[in-house]
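Rule-based calculations on the coordinates, nothing more; no lab input. Just so it is clear, the model here is predicted, and its values are computed rather than measured.
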Structure I
């Protein structure tokens, strides 16, 4: 092949890339269910808006820790995972507040 002529070895392997993409899809798929779960927990009276508001700063730190563990050691991919986690937590807070307003 052309790589052998120039004595250059490809460093990207399809198996590693595919494994990374599948892992990311699974993580995002599970995380995007969090607002729905939060809504139903609030409707059941298990989760409250005030508890989520008090836990917000911890949730941001935990989001970045989870992103650091799941992603490769790259700051960009860590931020690309952590920011949606924080946004989804905030969305969950809004849904919980909405659910508490409907609880009789």
Structure II
């Protein structure tokens, strides 16, 4: 299956089995995410794993009351870390305003 076909078959899963995801699978997913290409190879993402049921219930509320968030055995939250981007811009002696504009746009 080529990448195009794979992406066209993408779907959203909102019904989950009540079982723990094996740690080797989680580690493999994190490894792939951490090695994804990024500008300047700064890897500007922080990934937060939410496994605790109480935390997932709070996350579901923050996500607009989406019940499937609390029912998933694991949630991965990907956060863009603008501090890393800023430090990279300083190291390269380049202008950071473009990233600041993006930050304001995302708010």
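Where does the value 26 come from, among I, II, when relative contact order in percent (Cα under 8 Å, 6 or more apart) is the thing being computed? Among I, II, the structure yielding 26 for relative contact order in percent (Cα under 8 Å, 6 or more apart) is II.
Starting from the value 19.6, 75: which structure in I, II was Rg and Dmax of the Cα atoms in Å calculated from?
On the way: I: 19.6, 75; II: 17.3, 50.
Comparing all candidates, it corresponds to I.
I have -25500 for helix-only ellipticity at 222 nm (-39500 (n - 2.57) for each DSSP H run of 4 or more, over all residues; to 500), calculated from one of the structures I, II. Which structure is it? Each step should come with its number before you reach the end.
Working: I: -25500; II: -14000.
Derived from I, not from the others.
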